[in-house]
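Engineer: In the part that follows, the structures are each spelled out as structure tokens.
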Structure P
Amino acid sequence: MALLPVADALDRLLADAAPVARTERIALADAEGRILAEDLAARLTQPPFDNSAMDGYAVRHADIAEPGSVLRVVGQAAAGHFFEGTAGPGEAVRIFTGAPLPAFADTVLLQEDAERLEDGRIRTTFVTAKGRHIRRRGQDFTEGETVLQTGQRLDAGRLTVAAAMNHPAVVVRARPRVALLATGDELVAVGTTPGPGRIIASNSFGVAAIARAAGAEVIDLGIVADDRGALLAAVGQVRDLGIDVLVTLGGASVGDHDLVQPVLREAGMELDFWRIAMRPGKPLMVGRMAGVRVVGLPGNPVSSLVCSTLFLEPLVRRLAGLPPLDRLRRAVTATPLRQNEHRQDYMRASLSRTPSGEWAATPFDKQDSSMMKDFARSDALIVRPPFAPPAAAGEACDILLLRDSAG
């Protein structure tokens, strides 16, 4: 089977992916970043009454039509407290921001536009326009008005208005459920002491982090040995978990001990494609099993993380109803790059700024897909297309940002 170009593989992976149909009702306090599954209408009117937008004096505009007008202050209104008295012509009420506007008043005179006299009176120093500095009832929203729509992501502003509309809970799209299954006789759980020929199973932590950041609920199915029966039993659990995506870690190739693909096929998986024209990450596998999407990641840690960034992240975001992240940027290479071969290359690199403000990408000397330390230090991946010619230092190149801080 010929190697599939990266862009073609991503198109096929996402071709029929749509947001999950499940919904759930959750507390508003837990809804940050979630996608609304129902329109949200106001349960009350905001503001519920005319109120003052500033600290000052509630007045009749007729009483301050001329500069130097003198008024007697007969009371005050503060936020949460109505003025209970009455005020006749030539009288004012001291008012504070957010306080209900007394019925007689049609204007708020700013406190800095009034001179306080010793006998409890004020003298105006500025002619304020009629109706100024008043927030009218319902100027923000009215009861029954639809303010937030299905499909909107709940960010700081939308959470705030949802709370103001008196919604303690909201109906949102359920998170896509992603199950992780690590395979390999050599793997042991983190925190244990590896025996001879064994290594710590680390991939699932990074892959889970990428999936969660993309909007998924992650279920870790643990480690399964390279054994047909054990793998079949583990895959059998998937049918009862109600998951959307099964991610296998390792064993997706076709060596004598790579059992994931044949076992999944035995369990009913229809293979869509595998073997991508990329480095690292060639053995990526994609299929479908009883409505569950299957993504088989390579076992090498860097390959697993690069493939998760390129394929799993956009898939999960599509299933979560979120827009794709644009990680692609232009940079210059800080060192010469060799001619590339037939696979698209993703080189781990650190970033710095040139004197002119451009990103400069410096690839790490060693690009072996088993080396995790340099990936942890990487800010970006330099993207080298198939058969890219040699590049001198300072030439333009494409990069994929790995960290927000690099953007």
Structure Q
Amino acid sequence: MTTATVSAPSRSALPPWAAAMGIFVVVRAIGIAVLALLAAKRDVSFGTLFTKWDGQWMVAIAQYGYRDVPATLTDAHGIHTADTGYAFFPGYPMLVGLLADVPGVSVTAAALTLNVLFGLVAAVGVARLGALCAARMTPDNDPGRAGLYLVVLFAATPMSVVLNMAYTEALFCALAAWALVFVLERSWLAAGAAALAIGLVRPTGVAVIAVVMVAAVVARRDGPRAWAAVVLAPLGYLGYLGYVAARTGSLDGWFTIQTQGWDTRMDLGAAATEFIADSLTVSQDFAAIATALIMLGVLCLLMWSVAARLPWPVLAYGALVTASILLSSGLMMSRARLLLPAFVLLIPLAVLLSRQRRTTAAAVLAPIVLLSAWFGAYMLTVFQYAI
């Protein structure tokens, strides 16, 4: 299989990167339009929705740095200390702060502008990744079309609204998609650099780091570049943990902050299992029921991805992300958002749709886009708690 085969446009006058960006913009524009409608209906300030909850932390860290974050920002227990902000990795707020240094650019404007750009970069990477996987899974299909359908599904995941908020998801997904593309194309230095960068964005980056390192070791016959990827991949993640350790005076400083402040620890799925069982048997709260169904849906997608023989680096990444979210405790209502980076598990659906008539695919994708737009808007305007 050649790169040209994978990159070929699928009956489109637009180059693949432009088509991917255009699709992403359209789907996200629908989501933002529905958000505006629900915000007006609920008499909620539309502008403030994009920096809610964790977004406030990102903007504050970008503006003030870790030590000078306003005391009004607290952990899950309402506590603020000089170390509380270190729970949030520096990659995204650092970039926001750099852009906000440009005269006339506010911190909030910088955060939202960057996520528009990161979303576009992610869309191109997602399309490329989907096409590469489709070409390996079912050589007789249209890989370019599968990649574009994956962009639709990615932009219409249940909590894709956070791709336009001051959150890390857009940057994380962009780096994850391209890191996996580089692994499949055996571009080891680029894969190692992407893994290094993602280790500075959020702790889930260890899924990408692990995949890059293992894949590079497997491909060690590629020479020094593969070994360089092994060395580069964990540097960002380990570097930040070391920084927090130095600032807090404890080797496990970051883990202590995360555990004590947000009750997040590996419990082998005990909390998630209890949440799903309660939500589907006794809960009358729509958001809890929907979140439980999303969690179960991701598990079903994971099993489908195994059966569909998703390329192992991509499958391993999806499995590791899913495990890190479903096998840990913490705020269960955030799981729909935290599972967004497991978008690779949607590849089998994108491949299946690419083998159908375009009208059939449109009939499936259109309601998904509308439902996603409504769900994200509901969770920001009607649901009262953090996501």
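The numbers here are math on the coordinates, done by the rules we state, and not lab data. Predicted, not measured: the structure shown is a model, and the values here were computed from it. Cβ atoms are built from the backbone, for glycine too; each structure is taken alone.
Engineer: A value of 4.1 was derived for distance in nm of label points 7 Å out along Cα→Cβ at positions 168 and 360; which structure in P, Q was it taken from?
Structural biologist: On the way: P: 5.8; Q: 4.1.
It traces back to Q.
Engineer: Let me ask another. Who wins on mean count of other Cβ atoms within 10 Å over residues 80-87 among P, Q, i.e. which is largest? Kindly include the intermediate steps, with their values, before the conclusion.
Structural biologist: Numbers: P: 13.6; Q: 19.4.
That would be structure Q.
Engineer: To which of P, Q does the computed value -4500 (helix-only ellipticity at 222 nm (-39500 (n - 2.57) for each DSSP H run of 4 or more, over all residues; to 500)) belong? Show your work: numbers first, answer last.
Structural biologist: Working: P: -4500; Q: -21000.
Label of the source structure: P.
Engineer: Okay, next question. Out of P, Q, choose the structure whose coordinates give mean count of other Cβ atoms within 10 Å over residues 152-159 equal to 14.8 when calculated. Kindly include the intermediate steps, with their values, before the conclusion.
Structural biologist: Values: P: 14.8; Q: 25.4.
The correct label is P.
Engineer: When relative contact order in percent (Cα under 8 Å, 6 or more apart) is calculated, the result is 22; to which of the structures P, Q does this value belong?
Structural biologist: On the way: P: 16; Q: 22.
For relative contact order in percent (Cα under 8 Å, 6 or more apart), the value 22 is produced by structure Q.
Engineer: Where does the value 19.8 come from, among P, Q, when mean projected area of the Cα convex hull in nm² is the thing being computed?
Structural biologist: Working: P: 29.5; Q: 19.8.
Label of the source structure: Q.
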